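Just so you know, all these numbers are worked out from the coordinates, no wet-lab data involved. Fair warning: this is a prediction, and the values are worked out from it, not measured in the lab. Cβ atoms are built from the backbone, for glycine too; each structure is taken alone.
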Structure P
Amino acid sequence: MTEIVLASNNAGKIKELKALLPAFHLLSLKDIGFDLEIPEPFETFEENAKEKAKTIFEFCGKNVLADDSGLCVSALNGSPGVHSAYYGGHPRSDEKNNLQLLTALKGNINREANYKAIICLYRKEGVHFFEGTCQGTILEAPQGNAGFGYDPLFVPNGFTQTFAELPLEVKNKLSHRGKAIEKLKAFLDKA
């Protein structure tokens, strides 16, 4: 299995996945002619990842990798969680999401958070899930220009720089998505 369709339109996520999976020929939704928004109607990362993967598998019949991930903030009872992409409303905007998060945390000294990713590999042989998390804290103002999403606000434990300041190769080793992909690669090596 060397060809996999990535069930995402998020350019930042696609860039990260391509860096994490250099041995595979990864196709974007554009590559397969799929231009619709895939609904994420569920309240768990697992169900949303599976729904995205299933939708694309049924569309093209190829092996599909779908990711549902988000930022879970302790002081906000796990929010934005599965609603991370649209936390600031529609249309999706990293800037609006970050502003909404900072507003929700204003005055709160508990800044603990974690990024969580669930990767779903959907193929005719079966469906498999891989999870990764990364613990950290939320800053009071954005720092850095790289990355996407909440990266300018998220400092992983043991570091002083945000994901938006760290080089991509460092971020990929620490990140929720990187950890989930390592589990996926270990699974594929055995398959």
Structure Q
Amino acid sequence: MSETDPETEILAAADRTDALRLAEAFLFAAAEPVSARALAPLLPPDQEPQAVLAELAGRYAGRGVELVEMAGGWQFRTAADLAPRLRRVISVPRRLPRAAMETLAIVAYHQPVTRAEIEAIRGAALAQATLDALLELGLVEPKGRRETPGRPTLWATTPVFLSRFGLGTLGDLPRREDLLIEPAVAQAEFAPQA
């Protein structure tokens, strides 16, 4: 059993405390989720960014503000159980219009997708204002062009989309099958009770 020098232990603890404080300040100041890769250059070389983030998340667990992993990074968020009570006093961003939500869902599940494909799936024309609103909010972005005549723009969701909807990755989206109500189940649920 090897004994460590008390002075070395004190220095290591001071480095860890400094790393945690620095990570906390960086996360607090960041508008977007922070990845371990973005945090790494700020930390001392002996501090592993993922371990620092995990320890910091543990320290905030169960508090009013929690550190959560989402959209490929880490971000401070209001505790889920407190959010409904805060909505009474904090203004919630206006909901997207139905056409914008339909368009966003199509892009999320079929990306990368062209405007013509969005219109075909929706069964309705896509107004330029709808696409502009999603672009302005940073929820969708162009992801190149399809190699077909006219070279239409391909659209995909952004990390802002993931963050706004509380998703870590696109794999966290509900499966399409889970969103559909089967006709027999729907009839049984909504049948009049005798």
To test your reading of the models, identify which of P, Q gives -0.54, -0.82 for log10 I(q)/I(0) by the Debye sum over Cα atoms at q = 0.09, 0.12 Å⁻¹ when calculated. Q
For the read-out distance in nm of label points 7 Å out along Cα→Cβ at positions 5 and 29, a value of 1.1 was computed from one structure; give its label from P, Q. P
Of structures P, Q, which gives 15.8 when mean count of other Cβ atoms within 10 Å over residues 53-60 is computed from the coordinates? Q
-13500 is what came out when helix-only ellipticity at 222 nm (-39500 (n - 2.57) for each DSSP H run of 4 or more, over all residues; to 500) was calculated for one structure; which of P, Q is it? Q
